[in-house]
Structure I
């Protein structure tokens, strides 16, 4: 019985995370893609790449922009509109993107 319960928790957690990533992708495409690209690779020279960033890092930076602790005119306006749940979703999306690095 205990094994079934653990399996249920793992499946529920995976499904929940997948839902969070999907929701984050939709939100990021609407709010972030103009500067940070559709898959987190920046389209502007002064915007950072977000693909593959750790979710905790992206979440922390968005909360800092939202609170005003970190200053950027555009990011402050965008982040102020985000809820904690939306920040978690966007962070999950960017952290789910796989980044490959190749030596020259």
Structure II
């Protein structure tokens, strides 16, 4: 039983790390430039992004959430979001392949 649990953890880790490689393309160009350059208002004024961590983290969340949802679905995991703001963790992936034997 312990060996199966370790195999499942290793399987999850390896597959998740493989998917994470796709994160770069979700937030930056091939040259490494951010794909989001700023905010635009209804008058089409563009405001550049500040280095404020709240702004940067929200942009990262918006860009990466679809990727994380796809990863969870592909890996057979349930994604659970935090019910309240400013609680840790913001989200968790719960494995749902109990009983799966990974060779």
Structure III
């Protein structure tokens, strides 16, 4: 199966509920590389790269998230994979709209 990339913006009660840590655990379970971070506006942003089936499962998971989350919306942009990631990282919170 071909590699793909999904860039997500997740809206709802997604900060302060360990969303990033659960996302990393799920990504590692699915053998996905990329990153996740909180945004200054309360959303979570993530980039996933891997096999298409695994990425689709990860996107589905993000529509629910961890137990304490309340996901309202998930915006997904499908992109060409960069191949630049060797692991799945939790990045620092973006501090402004320019990041």
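Read-outs: derived from the displayed coordinates by stated rules, not from any lab. For clarity, every value in this text was computed on a predicted model and none was experimentally measured.
Some notes on this structure:
- Each of the structures I, II, III was assessed by Cα Rg over 2.2 N^0.38 Å; the largest value belongs to II.
- Which of I, II, III yields 26 [relative contact order in percent (Cα under 8 Å, 6 or more apart), calculated]: II
- helix-only ellipticity at 222 nm (-39500 (n - 2.57) for each DSSP H run of 4 or more, over all residues; to 500) derived as -21000 - corresponding label from I, II, III: I
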